[in-house]
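There are structures below to look over.
Taken together, the values in this text are just the output of simple stated rules run on the coordinates, not laboratory data. This is a predicted model, so every value here is computed, not measured. Cβ atoms are built from the backbone, for glycine too; each structure is taken alone.
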Structure I
Amino acid sequence: MTEQPYWDPGHLEEIVSQRAKILGPTVWAAAAPDPRPVISFAGGLPDIPSLPGELLVKAARWVIDNDQKEALQYNGTFGAWPLRQALAERSSRLEGIPVTPEQVMVVSGSAHGIGIMCETLLDPGDIVLVESPNFPGSMRTIRSFGAEQVAVPMDDVGLRVDLLEQELEKLADQGKRAKFIYCIPTHQNPAGCTLPIDRRERMVELARQYNTLILEDDAYGELWFDAPPPPSLFALSGGDHGVKISSFSKVLATGLRMGWSMGPASLISRMSAVRFDMGSSSFLGRMIGEAIRNGDMDRHIVNLRGIYKRKLERVEDGLRRYCTDYCTYTRPQGGFFLWLLLRPDISAREVQLLANEKGVIVGQGPQFFADGRATNHLRLAFSYVPMEDIEEGVHRLGEAMAEIASRNAPK
């Protein structure tokens with residue numbers, strides 16, 4: 001007779017930490033690939049043919065030839081100095097304010113940076129204001145530290161700053177304050193919208209007025225199509241009233257697992273002080289620093305803007321052909337996502353399930369909403385789908401919409 005393993009779920013529950021209990025046993029982002037030949041609009045992943053292998057080989061060769069001793073050792077918790085220098089110089093140019101290396105910490109992707117900020121600032125019972133809908137991975141991280149998330153609704157252009165002010169005032173009346181405001185103001189995930197300048201300026205004013213910080217998640221900000229977005233919240237605050245976290249995952253490759261946090265030097269120092277990992281990869285950091293220094297990364301980003309704009313145009317053409325009777329959307333100014341609002345009589349959940357049966361995967365559900373109050377939307381991530389598959393994928397999605405509309409039509 002085979003004995004039952006001692007460390008079954010019941011025994012494990014007795015010893016895991018409170019944070020592990022909050023998160024539960026489900027593994028985040030570990031789904032097995034669908035074995036079927038599907039067309040996936042589900043994940044915010046980069047275009048595969050554009051992955052910059054030659055760019056990275058060139059940068060790696062330079063590092064081995066010129067910087068091998070330092071590149072193959074620990075580099076401290078702030079990250080590789082050449083990359084921090086390159087990011088500070090580049091950010092000073094792009095943000096329009098002076099940025100020093102002391103304001104920059106290299107992290108293993110933006111999710112890592114968000115986790116470090118939460119670890120630095122949050123205690124159980126603290127309050128974080130989050131725009132809703134939002135990226136579920138970040139909300140999961142915030143929740144794992146025992147914080148209470150207060151959802152602030154969005155409209156077609158982004159966070160409703162009037163409702164943000166109401167929530168901040170309500171907390172102040174109770175003698176409380178939010179530890180920070182988490183938002184994705186540029187090419188938002190999942191909604192694709194970009195917050196206009198007047199709302200950005202008001203957000204910074206409110207953060208100062210109510211003595212809170214802004215955590216600006218900027219994974220997609222450089223992937224604009226026709227015109228650059230408004231200045232970042234980080235820039236509008238003079239680099240003084242929040243942290244901007246960015247990633248190389250969308251502009252170079254997800255497999256690098258590299259990003260950076262940028263904020264007030266004193267806060268970046270405290271964030272570095274809670275780390276125990278001896279910093280992110282010194283070798284990769286120096287590689288990326290060289291790709292920035294020699295201009296290859298900037299040239300690559302310009303190329304990506306054209307690729308993703310053409311993919312969006314292909315999706316829009318398919319929507320006009322096959323879906324125009326069933327949904328509407330606001331055209332994104334950049335990024336990876338298109339947020340479809342279905343007619344009230346067509347259930348997003350039913351469309352998602354039927355589209356899945358037809359071999360098309362799309363995003364839907366309350367996981368995008370901090371309070372679980374899902375709207376009737378579908379998220380299409382157009383970045384990853386091969387160009388030649390986009391029209392067929394949208395065609396099948398349109399068929400699913402039409403069938404659900406027919407099922408629900410009055411008899």
Structure II
Amino acid sequence: MDGTAEYCHCLPVTMIKNDSAVVSLAGGLVLRQARPADLDQIGALLSARGEPDDAVDHRLAVTDPDAGLSACAVVVDGDRVVSTATLLDEEVCIGGVRLPAGQVELVATEAAYEGRGLVRALMHWAHDRSAARGHVVQAMIGIPYFYRLFGYEYAIDIPQALNVNALPLPLPGDGNSTLRAARPSDIPAMAALQASAQSGFDVTMPHSAACWRWLLDHESSNLVVLEQAGTVIATARTTPPGEEMLLAEAAARDESAARELLSAVGVLAAGKGLQVVHRAGTVTGNAWQEFLDHEPRRSAEQYYIRIPDVAVLLDRLRPLLRQRLTAAGIDRTGRDIVISTFGAHHRIPVLADGLGEVVTGGVMQSPGVVGGAGVAPDHLAPLLFGPHGFEGLTRFRPDVYAADEELFRTLFPRLTADVLSYYLPY
């Protein structure tokens with residue numbers, strides 16, 4: 001989790017030298033890739049500005065072959081590490097389209113160096129590296145507002161954590177199962193259960209293969225499985241027993257396994273309180289309805305999404321947009337779909353056999369004249385990935401509108417989402 005408190009509204013520090021290996025910053029500071037000799041200092045910085053477990057998490061990532069030290073950058077003052085950030089590889093899936101994604105994590109700056117734009121420089125490094133790795137979006141959990149300074153926007157709702165008011169009583173067929181800590185050999189079974197749980201959502205971010213390995217050694221949460229006759233029938237991620245336990249990322253083979261999972265974790269909580277991250281519409285979400293306090297959401301909680309290149313993302317989404325048009329019976333052959341972000345606009349030709357490549361043009365202040373839609377740039381991420389869809393956004397944003405509302409409601413519907421992230425957002 002990011003541990004920075006560097007709310008800097010100033011311009012980024014002046015870069016006076018820039019090559020593939022090193023960026024020299026104002027004041028004699030240097031931004032470069034992390035090295036093995038930096039690990040202890042990075043760990044100490046992350047622990048001091050965030051949580052002690054962050055140092056463990058950082059080592060798990062940078063010593064893993066799927067990430068390595070190239071995933072981490074530092075700013076140094078001489079030999080002293082004063083700021084750091086790490087970029088993880090992820091994947092966001094939407095309507096069958098797989099989007100390579102990056103996630104910036106483990107961000108921290110020494111207090112004496114705050115306000116000098118070091119995080120801004122590190123985010124620039126992370127976004128450049130993300131582009132080089134083929135990522136078309138970035139997703140992250142971050143402190144409120146701060147990452148909007150770097151092009152991120154709130155887009156995907158984080159599900160609620162609900163109190164458990166009762167535990168399931170055994171039903172016929174329940175029993176003969178054991179809750180235990182997950183092992184490396186359980187990863188395929190856990191991944192399959194999560195894939196099944198996510199199959200009903202429009203937008204998903206599954207755990208990467210590397211993330212599964214890291215979570216087995218993650219100290220802030222525990223991966224557990226429910227095993228019956230040698231078969232994993234449910235899995236979840238929990239916080240360590242303490243004042244209150246959190247049960248998240250729960251997935252089960254059937255409702256009987258889901259009830260057993262909740263009951264077994266409830267025993268671990270030992271009456272100190274248990275909360276469940278509710279995954280509506282899943283096996284566990286359905287099985288646990290009667291055992292949870294379904295309170296109205298008290299505050300907005302959302303994941304950040306950054307879209308570095310709108311045309312590139314729209315181009316990736318062409319098969320999905322075509323599918324939505326076809327399913328709705330809308331035939332616009334020979335005409336363009338026009339989306340203006342006011343400072344620029346994007347045309348998608350509708351051909352007889354599909355959608356053509358996206359063509360980007362300049363300023364378009366009145367897209368309605370050409371039958372297009374206007375979408376303020378800070379609402380593109382919510383439009384493409386969020387729960388409101390085009391129709392919902394038009395109700396509270398005057399700078400989201402269209403001449404042909406039916407067309408754009410079809411192209412950009414309300415979406416459900418389920419995100420599995422390295423860090424639990426609670």
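Taking helix-only ellipticity at 222 nm (-39500 (n - 2.57) for each DSSP H run of 4 or more, over all residues; to 500) from the coordinates of each of I, II, which one would give -8000?
The correct label is II.
Can you say which of I, II returns 1.3 when distance in nm of label points 7 Å out along Cα→Cβ at positions 57 and 161 is computed? Don't skip to the answer; put the middle values down first.
Working: I: 4.8; II: 1.3.
Structure II accounts for this read-out.
Looking across I, II, the calculation of semi-axes √(5λ) of the Cα gyration tensor in Å, for residues 137-240 alone that yields 23, 16, 13 traces back to I. When distance in nm of label points 7 Å out along Cα→Cβ at positions 209 and 337 is calculated for each of I, II, the greatest value falls to II.
Source structure of the calculated read-out (relative contact order in percent (Cα under 8 Å, 6 or more apart), 15) within I, II: II. Of structures I, II, the largest value of distance in nm of label points 7 Å out along Cα→Cβ at positions 105 and 385 belongs to I.
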